[in-house]
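Structures follow.
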Structure 1
Amino acid sequence: MSEALSGLVNAAGAAAAAGRWHEAERLWAQVRTLDPDHVQALFSLGVHAFQRGDARAALELLQAARARAPRDPMIPLTLSRIHRDGGRADQEWAAIVMALEIDPYFLPGLLAKGEFYEGRGKPRVAAAVFRDVLKVAPPEAEWPPALRRRLGHARDVVQRDAEALVEFLHHKVGAERATVDAALSGRWDEAVSILAGRSRPYRSECNQLHVPRLPAITFYDDALFPWMRELESHTDAIKAELQEMLARRGDEFVPYIQYRPGDPVNQWDQLNHSRNWSGFHLYAHGQPVHEHLAQCPRTAEALALVDAVDIDGLCPNAMFSALAPGAHIPPHTGETNARLVAHLPLVVPDNCSYRVGYDWRRWREGKCWVFDDTLEHEARNDSDQVRVILMFDVWNPLLSLAERGMVSALAVAMRQYRSTAEA
């Protein structure tokens, strides 16, 4: 490309980017005078002709560009737009197909395909295409500005279709669902949600030790924990000690998230070293905090009732966990599915909620629950008061005594290996 031609191309592109359309068209015409087969000039002049309302000239110029650049999907896609405005649906569709045959993952082409079906009164088919669009598209924060509005529309269509499909499936299988054991009904509600594309399957994701072949259960059946009712009977005594701690030693509630400078904090950025989520630790990383236990003797007695897990350097943990008004603990996963986490709610204002996997629940003072924290979970305090629970670790009841021994042995071995490496 000659220097003069290159200068004209750059000038034309700059004029178009600045919205100076007449100047850009004039410069592209000069480019074509010097190089009649210049693809970018043919394409751009075709677009300008279309903007002026000269569809015939636009088609001629774009078809000439396509003949010289048959592997550029944007050219047939632009042709499809001209055919759409001319009411030529068959030719519009053929041009969209042509673009996607060149690149099946061409995002503007997939959007055009979904919009074509939507415009023909086929919202369900359009939603299926838009699901593929959202799989191909980057995360929403990175959507290209030129496609943001159309991608937002695609997302909305998919969400509406998912809601409609959930309602349809619930209606169709209502009779069968009524015959399922109530304890298992949540499984089938979630199956419907996944099938409709409204949610995804939640799997155990362990930051440390993963025990294979354990089921991914969100909230475990209370019957698996024979200590639970007796623990709950101590709620008033535990709450009284908590209130005394808050009044006399509230400054010893420390931020739960404490990453060092230079550590990647990811989703913990808003909570790192923040008292929005704080704890008064009774056990930490497998070790008792004797001073705090001495200050809370009734709570210590209650914790002695549970099937506390013992994993070297990791468990047990127990603490009063305080979540400030308006605070949100973002979705995250825990260390190992060999242990489960229990909550005994002590101070629970309205508008506090908790999610494990698919299941959302609300705390009730004095009602304990046990869940697998290696399934994605999050907490919200949408009230104007602090929420406080007693949080502690217990063994996963689906492990035998021998398997508990294996867990402990693996943890000790791993700690020894790392200590040797550090030395």
Structure 2
Amino acid sequence: MKLVEANYLWQQILQHTRRFFTREAVDMLKTAEVRFLPYAEAVHINNPVIAIPIDINTSVNPQAPYKVPFNGTELTLWNPLPRPQGEGWNCLPSKEAPIWYRHDHGTLIPAWNIFANLFDLLSLREERENPLRDVHGRFISSMSPREKANLLAVPAFNEGVAALVAACSGLYKLNYPRFDLEDLVQPPMLILSHDNDLLRGNDIWTQSVRFLRIFQPLLSFKAPRVINLWWMLRNAIYPKAFYLENIAGMADVEKMFGYTSSFYFLNGTGGRFGARSGSALIPEALRQIPSEWSVGIHYNFDTLLDAERFNSQLTELSAYLTTPIVSGRAHYLRFDPEKSFSFLASMGMYCDESVGYPDCIGYRCGIAGPFQPYDHLSCRALSLWEVPLTIIESTLINQYPRDPVKVFHRLLAHISRIGGAISLLFHPGLFFNPEFPETRGLYRRLLGVARQLGVRPSHLTFSRNDVSS
């Protein structure tokens, strides 16, 4: 079973490298001899091989995290492996913070449990083994053991692949691992998306929330938020203002910076957690989206693992489009780590963007970029691409109210040194809306930072031809 899991992980590493590194890097990764094998066998190899142990078990609680300088940034590694006993083994780049154990014969063994760490993250082991969920049935950031260790913002998969690519490059040219990626890593990608939860601001649920928030400050002995009466009146008269009417503005800003995005539409069952705006406005919204942009489905709250409701929503939305719907994201990010991947694949989805934290920015699967989920029943990659969500505009503002743009810059700068993609969700209702002044102009500033860093627009395409056998 471990060898099957290792083969799956290797396929994800190769696909990730093809997408975010140069052709030379891919060729060197294929040329180098990388073996997945038991630890006892790894330490007895006597030639230039990268030997990755697969039989050292770990708990879901990260052990002994440490940082290592690498390619102008830092890697954060955890679950260190013991240094092999005997003579001839050296710690590289240093004894205090090693990435590799190297034998004088040229054998390289990772100094941390790269196999277990990366496989566990991609297969969502943390939440598969933890029954805790919030009121909406979600695994939120505070439930992750990585949150307690301050590791949620570490793209562990990307960092592991970067270290592996650098080592292969060094072995190929110098018989010695490198710790930089000069001329090997491509600029990162920015994956943009928008959940069209609200196309109008006058539905009964939105207006009710505004009304209740008038009195919310009284609980803290503060003056009531009377301004909400104005927002209620404004959207009662102009329902589409600052909601549906923002769609064209977002697309225009993206065009200005050379990016494209995906728009996910919520339809189907109405209600507080359902499609508040109904479906009548969807055709008008679609007319504002450029033809080159992607349109997908925002799975309704009640469609989780319910094939009948899912198909009903998909059929209704498909009637408004001329191309098949192959991508989507769950409303409220409702997701089952055991069943949702295979369920979505069975529903005809090729790309899903549901796996992110609703309450925190970070890498829920430990990866910045797409991957194919592992199916524990068939023991192979599913015919589905997951694009984990990194940032929601509201969580970015809530976590870092003083300087959200600086944090966004820091995340992108790190990915630019190791390869990968940042996924950003920005709701149309927060793009330009005086009711939420904290997000006015934020989207434009974020895209401006991305352009300054040379971040590539996302041209991710997923089809059956991409699926590994």
Structure 3
Amino acid sequence: MLTKTEQIKPAALPPLAESSVLRYITFSILYVAQGIPQGVLWYAIPAWLAMNSRTPGEIGAYLAVIGLPWSFKIIFAPFMDRFTYLAMGRRRAWILLGQTGIILSLLCMSFITDPLNNLLWLTAFSFVNNLFTVIQDIAVDGMAVDILPSDQQARANGVMWGSKVAGKSLTVVAASWLLNVHGFSFTMLFFALSVIIIIFVPMILRERTGEKLLPWTTGMPSDTAAALQMHSFKSIFKSLFKFFFMPVSLIMGVAAFSASIGEGLIDSMLPIFTVQRIGWTNEHYSQVFAAANLVSGLAGMFIGGALTDFLGKVRMMSVYVAGLMILAGVFSYYNNLWINEQFLVGFIIAFYILLTFNTIAIFASAMKLCSKKIAATQFTLYMAVSNLGIAVGAGLIGPLKELFGWEILIAAYIPFALFMLIMIRFIDFDKHREKMEQLEQSYN
């Protein structure tokens, strides 16, 4: 007797669960879609604001507010684990919702008059845009955990992160040029159209055989998705508390938070520093930033994940973090070389290469520490902690700049990185896995 899944004629395109090629392509495109609003709102607009004489405090406050939705991921993730339109798959309906919200918020932003003097509305709509970007991010990560075989997770992390960085980099260049030449409203409309094109990818690909493409088409929930679906908030949060607060898991969360504060500080500092201290235009900064991120993204896709797999996660995180500390220290000390463009560009490229490699290693470590019972929610918690750190780092730029010069501001990255370097020495994946398996068995 045929199962309900087998009774439905398969689609012309194989489902993601049955095609590794389509999985890599789809996750790559979906992460490009996340890079677009981040490139516009997190990098191009701050540089544009700096070019138009907005203060470091104003820009830092804008970045801190729009970064807050990323710390809400742990609130959204259990809700998305608990509720979904299962006939379309566990995650795809949420992905479509997230992308629709990104499109609509960008369209709304195009109607802001004089955004340079309406930072409240600019910040508010950017905040909303990030809320929907967070929904997409959780759903895509959840889909990856659901359908990626364990032996493809590290490579997929490299591909996904590299694609996001590449999309963000190209967006920064395009957005900076469009802002300067065609203005704010046209720029928002252009990128809304870009996401409209991308949304067709999750619209035409099923997660598993037999599922609906859209609510009004034929199909039904797959047996596998139905078996994975969570049905109780109590069990989700009970499991999350037990697994996340295991010693090694907690250490990783604290280490990632500290590293992210430093990352948020440097990310928010660079556009202000290069425009207001060095004298670059926002377009020139965007071109350099995009080139650095494109190089780091491609290196992460093809080198970062492989190095972490072959040489070990803790060892490579230690190497990456130590390298980042050295770069920050050298750049801070040799302030007389800041006027040398090769020195400045070389620092930016080298820093973002190591930062991308370290991010991939952190993500791969977080996946390894997740329990299969609540992998999506637990992984989201790691990402929420990390993104909260970035928002905190961005918020520090204003107060620190009022107290210290650029040299100290750059060197402030070092203590946050050093704390991570110390913490990760206490991570033992094997012991953690043994204890976690014992806990998982106790639930059965």
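Read-outs: derived from the displayed coordinates by stated rules, not from any lab. Just so we're clear, the structure is a prediction, and the values are computed from it rather than from any experiment. Cβ atoms are built from the backbone, for glycine too; each structure is taken alone.
Summary table below
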read-out	value
Of the structures 1, 2, 3, the one that -15500 was derived from, the read-out being helix-only ellipticity at 222 nm (-39500 (n - 2.57) for each DSSP H run of 4 or more, over all residues; to 500)	1
For 11 (relative contact order in percent (Cα under 8 Å, 6 or more apart), calculated) the corresponding structure among 1, 2, 3	1
Given 18.5 for mean count of other Cβ atoms within 10 Å over residues 128-135, calculated: source structure among 1, 2, 3	1
For mean projected area of the Cα convex hull in nm² computed as 30.5, the structure of 1, 2, 3 it came from	1
If FRET efficiency 1/(1 + (r/R0)^6) of positions 208 and 288 (r between Cβ atoms, R0 = 25 Å, to 0.05) is computed and equals 0.05, the structure in 1, 2, 3	3
